[in-house]
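Coordinate-derived values only; no laboratory data. These numbers were taken from a predicted model, which means no experiment stands behind them. Cβ atoms are built from the backbone, for glycine too; each structure is taken alone.
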Structure P
Amino acid sequence: MLTALIMAGGSGERFWPLSTKKRPKQLLKLMDDKSMIRKTVERILPIIPKERIFIGTNAIQAPLIMEELPEFSKDNIIIEPSFKDTAAAIGYGAYFINGRFPNSTLVVLASDHIIRNEENFRKRVELAAQEAEDGSIVTLGIKPNKPETGYGYIETEQCYIGEASPVIRFWEKPSLERAEEYVASGNYLWNSGMFIIEMPTIKRAIQEYLPGHYKILESMRDEITKYSGVALSEKIKDKFELFRKISIDFGVMEKAKNIKVIPVDFGWNDVGSFPALDDIYPHLENGDVVKNCQVYSFNSKNNIIIVDEKVLGKKIVLLGIEDTVVIDRGDALLITKKDENQNIKKVLDKVIE
């Protein structure tokens, strides 16, 4: 039996000012008239019914998530009392879901990724569930089409699309030179952050590699069984604070020996920052990407110009501008070179929203 945990607690800081803590990236309508979390839910629904799909989020964003997904029971919205990174979030979510659907196979997904070939995606998830039956942690690795420095990489023994292979090692985001070597070698994949695992397996992994997390989760067992939603979040608030901040990658994936990866090629993009839109939006003749506005471009090229839906129709003139991102929310404006976009997080604490 498949269950799903869709991670929807991030604020998408690299998408400021369109994305904020109160209006996170997963609620943006980047591709069409549907939010990214809505598209994520619809993508998995053909193989997992909504009763077995759970959304992991936080108290700030939970009301908007519920508003966006009104057909979901409030009991399927797992509210984290505080941000303690993905190891705590996934462990907590797994314990909660296992209490409702014991010994199910958990599919962990991000709420803000783009996948173009959704049928192929579902086939790979079902294959991964079969591969997980032997107690493996199974992840989906993206076949790279360029030397990307913004992703972590997975080194594998062999790299055939749709065929599971043991993971040799996880590698952090590389330099451009190292990324070129990875792509040229043919046995490195982008780390998608999606994985499929049976409940007993994830429990054993946390117990072995994150014993502190395991102890805290076990101490929450009674509350997780009895409560849900805001009531549960309040009940376990103090215990949740005891988690140390660590990602599931650092805490478990990079240590575990029983990991398989399935190389996939289903049109994936994590849309991690505005420059990623170059890969998914159509371009004008001069290379510009334009959304929700009228742009007059002179001696300019390869820019990304987006205006929030609230201020449609704005006219923007660019003169001698290249490789720049211009984002207008109406009450906030971002102008940055594409190669500086990753530094947005560093300055947000100085910005009053």
Structure Q
Amino acid sequence: MDATVPGGEGRPPSMHDVARLAGVSHQTVSRVLNDSPSVRTETRERVEAAIAELGYRRNLAARALVTGRSHAIGVLGPYDADYGPMRTIQAVEVAAREAGFLPLMTTATRDREGLQAGIDFLLARAVDAIVVVAQHPIIGKVVDEMAPDLPVAYVLTGKGGRNRSIAIDQEAGVRLALEHLIGLGHTRIQHVRGPDEYAEADLRAQAYAEIMREHGLEPMPLLQGDWSAESGYNLEIDPEATGVFVANDQMALGVVKRLCEQGRDVPGEVSVVGFDDLEESAFFRPGLTTVRQDFSAVGQSAVKFLAGQLSGVRPAPPTPLEPTLLVRASTAQRV
């Protein structure tokens, strides 16, 4: 006899098999699987024990046919494996599973054809909603064209203007970085921005110029990297700059290394602030002062936003999440 299949029938165990072993109806098994509060504790424990003994796995395809819903959330991420988007995707996956959804993930290149292929992949699997890691303006347009009636949450879009954006307030993060440097006496502050057409890079660069002028300071010429440490290393920081605000921690690592190799002490001569708070940032030499983005909170907020819509709740436009400043050894009072 097959030890895991009642009767040794060579088929996976069914809900009815679980019901027979637990001594309950299949409706009760269904209630347990759906976390119904109407099931008594001892009954729930018997059913869960039967599920474990039989190795029962819910047939999601059959469930979708009955309920008209897949209980799956699609996640469309960028093809490039940058830190922020990847951490956000991980956070969405964890939050989706905790909320009882199956996360289905795919990546897409920035061109229209690649985006359409990614969305097609998710729509073909009848996802109930989509989380879009929207770093480029065209992504929103393509999603709106292909899935106009599907609940969608756009994440990592700063103040992207969408009432479906789950974002960390980029301007607030830049303000934390610049006002920290200004408070230390720095007036010649240069910004290393990220690549063109990345929403966060554009927002941080715009906020840098606006906040500098707000404090009566002249913005210095922008330098541009590609998010990598190598690109930060290859940039030439203005000799007059005593402060550098870098759009992510990887580029900041390269900037610090290059400055030190040029004999410019960090933070004695030049203070450097990053953005994101990589796990390794505290172990840079010196430890990097940086703006922390809570990517886990972004993922949880996105899933909560979509779960509300799927349950029939009309959600209010999400409020941008607040970043925090972590002060470490890469910044110091200007002398």
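From P, Q, which structure was helix-only ellipticity at 222 nm (-39500 (n - 2.57) for each DSSP H run of 4 or more, over all residues; to 500) = -13000 calculated on?
Working: P: -7500; Q: -13000.
Working through the options, I get structure Q.
Consider the structures P, Q: one of them gives 19 for relative contact order in percent (Cα under 8 Å, 6 or more apart) as calculated from the coordinates. Say which.
Numbers: P: 19; Q: 15.
Source structure for this number: P.
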Looking at structures P, Q, which one was FRET efficiency 1/(1 + (r/R0)^6) of positions 154 and 306 (r between Cβ atoms, R0 = 35 Å, to 0.05) calculated from, given that it came out as 1.00?
Q
Determine which structure produced the value 34, 25, 18 for semi-axes √(5λ) of the Cα gyration tensor in Å, calculated from the coordinates; the candidates are P, Q.
P
